[in-house]
1. Consider the structures I, II: one of them gives -3500 for helix-only ellipticity at 222 nm (-39500 (n - 2.57) for each DSSP H run of 4 or more, over all residues; to 500) as calculated from the coordinates. Say which.
2. From which structure (I, II) was relative contact order in percent (Cα under 8 Å, 6 or more apart) calculated, if the value obtained is 18?
3. Suppose you compute semi-axes √(5λ) of the Cα gyration tensor in Å for every structure in I, II: which one lands on 41, 23, 21?
Structure I
Amino acid sequence: MKINLFLFILFFPFLLVSQSLRDSKQKFITISKESIINNEANFFTFSLDFKHETPFHCASISWTENHEGEKPNSHFLFSFSKDSVKWTPYESLISDEHAIDIRDQFATNLLFFEKEYQFVKVQAVDGNGKVSQNVSEIKINFFSPGIEPAASSMQETISEKSSCACPQPKFKSRVDWRCPQGPTSPSITTVSHLVVHHSAGTNVSNDWGAIVLAIWNLHVYTNGWADVGYNWLISPDGTLFEGRGGGDNVLGAHFCGKNSGTMGVCLIGTYTNATPPDTMMAKLSEIFAWKACQRSIDPNIQTFHASTGFNLFGISGHRDGCATECPGQKVYDQITLIRKTSQNKVLACSATATKQWPDGLEWINIRPNPISDTESYLDVYLSKTGPFLFQIINMDGQILMEEKPLIQTGINSLSLKNMANLPKGNYAIKLQFGQKIVTKTVVVQ
């Protein structure tokens with residue numbers, strides 16, 4: 001029986017020709033409804049013909065079914081061969097619970113397989129292991145990242161000036177992990193909550209940059225997203241990778257389709273039963289401490305997250321926002337420790353650093369915070385006077401109030417009584433003293 005397949009090699013349409021990229025190969029196959037009907041066993045065999053140096057191959061699938069349920073009735077079985085004669089036992093590839101707001105109805109995560117395998121068998125089956133009668137279209141994405149063209153170095157970048165002394169950790173930039181995507185125009189969000197994930201993929205690799213590239217490819221070409229969903233990714237050896245492009249405070253795609261106000265950090269690997277390495281967890285606390293300090297986020301306090309409608313801790317797991325196993329039980333078992341360690345890092349770097357606040361601004365305090373129906377104040381202690389600008393900004397970046405109050409040396413108490421009338425959520429209070437800016441987060445409940 002002849003199977004009608006739409007088959008092509010996919011090249012990156014937004015290639016950065018100025019940077020040295022990996023010799024990546026990709027084969028994207030669309031199996032139409034007609035081809036599925038004509039193939040009663042839903043059994044398909046492919047030859048990859050990936051003849052290049054690479055650390056691994058991987059596969060992912062997006063598909064539609066003949067029903068409108070939130071969960072699929074089907075999953076996929078894969079078998080691999082080097083010579084199309086001897087085949088490996090079948091491996092299952094199921095739907096990915098991270099795949100929200102995607103191009104097709106359902107999508108899987110990545111299935112990694114050895115670079116020597118050039119032949120692949122794929123079958124769609126139902127929950128009982130029988131041939132699926134529900135699948136109406138299948139799109140299979142085979143990707144091979146290629147080898148690293150040259151050694152890259154860690155970068156140290158301060159993306160936003162902050163009154164806090166905790167530095168942004170060094171990281172591998174998108175150029176370092178050879179992202180082929182050029183400049184982006186992402187949306188910006190005011191970060192109020194930090195979210196930890198796991199990728200639910202492989203825990204072992206000798207090329208973590210290739211794994212990050214594979215995740216980017218999954219999110220862009222299988223899920224149909226504009227970019228990789230996570231803001232940051234951390235490999236088991238503690239290397240921090242820049243995720244979604246556009247700089248700090250970029251709106252990601254990682255938190256149940258309710259991404260506003262969040263920064264998502266993905267621990268690469270599966271941590272349902274495996275314990276995450278100490279090196280990885282140390283880097284997680286470091287990136288969380290930097291952002292918590294920058295945005296005045298208390299990891300241990302629950303505040304209202306407007307997008308989900310939930311009260312969430314400053315540092316939360318993906319499962320706190322929706323029904324998912326992510327970030328893996330072994331990570332979530334440590335969530336209290338993650339909050340404590342991150343907060344301790346904030347306190348430590350604040351205690352040992354030289355003062356970086358504007359000269360003359362000694363301290364600021366919001367009382368009470370969160371704000372409910374009681375009168376609230378912003379206390380500003382100055383050791384000298386100077387030009388002073390005070391703004392209240394919502395999560396969309398809109399300036400709701402702006403004042404240039406007359407202030408004196410000593411404690412100045414500015415009333416925030418109008419904030420109690422604002423919709424519930426997180427807001428930024430921006431203080432400009434001279435040419436320097438300090439921001440604090442305030443919560444309306």
Structure II
Amino acid sequence: METSVVLFNRDLRVHDHPALAAAAKAERVVPLFVLDERLLGSRFAAPNRVAFMLEALHDLDEALRKAGGRLCVRRGDPVQEAIAVARECGATALHVSADWSAYAREREERLARACEEERIEFSAHPGVTVVPPGQVTPGSGDHFKVFTPFHRAWSQVPWRHGHEAPRRLSVPSKLAAGRLPALDSLIDGKPSPKRMPGGESEGRKLMRAFLRDGVGSYEDGHDDLAGDRTSRLSAYIRWGCVSPLELAHEAGERRGGAAFVRQLCWRDFHHQVLAATPSLPHRDYRRRGDRWSRSKRAFEAWREGRTGYPLVDAAMRQLAEEGYMHNRARMTVASFLCKDLYIDWRPGAWHFWDLLTDGEIANNAGNWQWVAGTGNDTRPNRVLNPVRQAERFDPHGLYVRRYLPELESVRGKAIFRPWRMEGFERLDYPEPLVDHDEAAAAFKAQREG
């Protein structure tokens with residue numbers, strides 16, 4: 001009886017899952033997830049991401065059981081465990097979703113070699129992005145370095161067809177399923193108190209609500225900090241609970257959907273940069289000769305949301321409370337760290353990595369380098385003014401007051417510059433760490449000098 005294994009990684013869904021669909025063509029299929037000891041012992045095992053992942057795995061198991069299958073869980077090295085399961089059930093094929101970080105690609109290469117030694121057919125499928133890295137390339141070079149020409153080419157390439165969720169799965173009956181562990185056995189610390197729940201069921205519910213009620217106003221409203229008119233799907237896309245291709249197809253068919261699809265293209269852009277530049281999370285994509293400040297006091301004030309700039313501080317508090325931050329706020333706080341405080345982007349990216357449920361290597365590193373001016377921004381020395389950003393995108397101060405209770409009593413436009421108001425000294429709120437205009441001028445002088 002023909003048996004295939006499908007190894008899940010960060011593609012925790014049954015809808016539009018090319019690797020699962022291919023494996024399900026066999027008479028028997030083993031859906032497998034391996035708790036990677038190397039990752040669990042690293043900074044990857046941040047409470048928000050691990051909690052979301054576990055919830056997504058429970059949800060995946062439930063979906064598989066509805067189709068007659070179940071999730072097989074192992075713990076250890078993914079390659080060794082996958083081959084051991086394949087041997088145990090006599091599998092002739094192993095399917096995975098291709099991924100693009102240096103670690104994922106090394107894991108995939110080891111899997112391919114191990115399968116070849118065992119005479120097991122190995123297949124890596126698309127599914128993590130809308131368009132896989134390498135499918136769209138410039139006339140010269142292995143990847144696009146600027147977004148606009150990438151978006152133009154990306155929009156013209158044919159997309160793959162989607163896949164229905166398998167209706168019926170047959171799993172080898174004698175194979176031990178294993179058990180998902182409790183969260184507190186995997187992490188130190190606790191997840192953010194207001195983080196979003198994980199799982200394909202939650203993701204698809206949110207996707208349907210956004211496509212019905214939100215995508216039409218996305219272009220005009222996605223920068224509205226207080227209105228929070230984004231999709232909130234980023235964590236579900238990062239963990240593969242929602243197919244980015246299915247989402248792009250559905251959004252593109254709706255009025256106003258083009259602006260949202262463009263954001264999915266940005267995600268693909270960063271993935272093709274990462275695929276061509278595995279060092280992206282650690283090294284400057286473009287070196288600028290920066291001599292970064294090493295001020296621990298300034299970095300801690302930024303990390304704790306005590307910089308004296310309300311929008312920056314509100315955003316950092318949102319990150320701690322929810323494991324999420326609005327994208328406009330992400331750009332603002334990153335610009336403040338790198339260009340007002342002139343602190344290296346890497347500690348900032350690591351802090352995001354520690355807290356973001358949607359933290360993924362390509363987007364996190366790519367966006368931080370873009371804002372720091374060491375990445376793919378064609379205007380690398382632009383500096384975002386945190387006061388003007390607040391005035392424009394939180395004009396009534398509702399976002400700031402939501403996350404900074406110490407400023408709830410501040411009325412009117414004083415919320416943008418509370419240090420200028422009468423009675424400021426009675427607030428439990430710090431004065432600005434730096435003068436923005438002076439800091440921006442110093443940054444530009446350093447870069448341009």
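1. I
2. Derived from the structure labelled II.
3. Of the options listed, only II reproduces it.
Values in this text are rule-based calculations from the coordinates and carry no lab data. On a predicted model such as this, the values are computed, not experimentally measured, just so you know.
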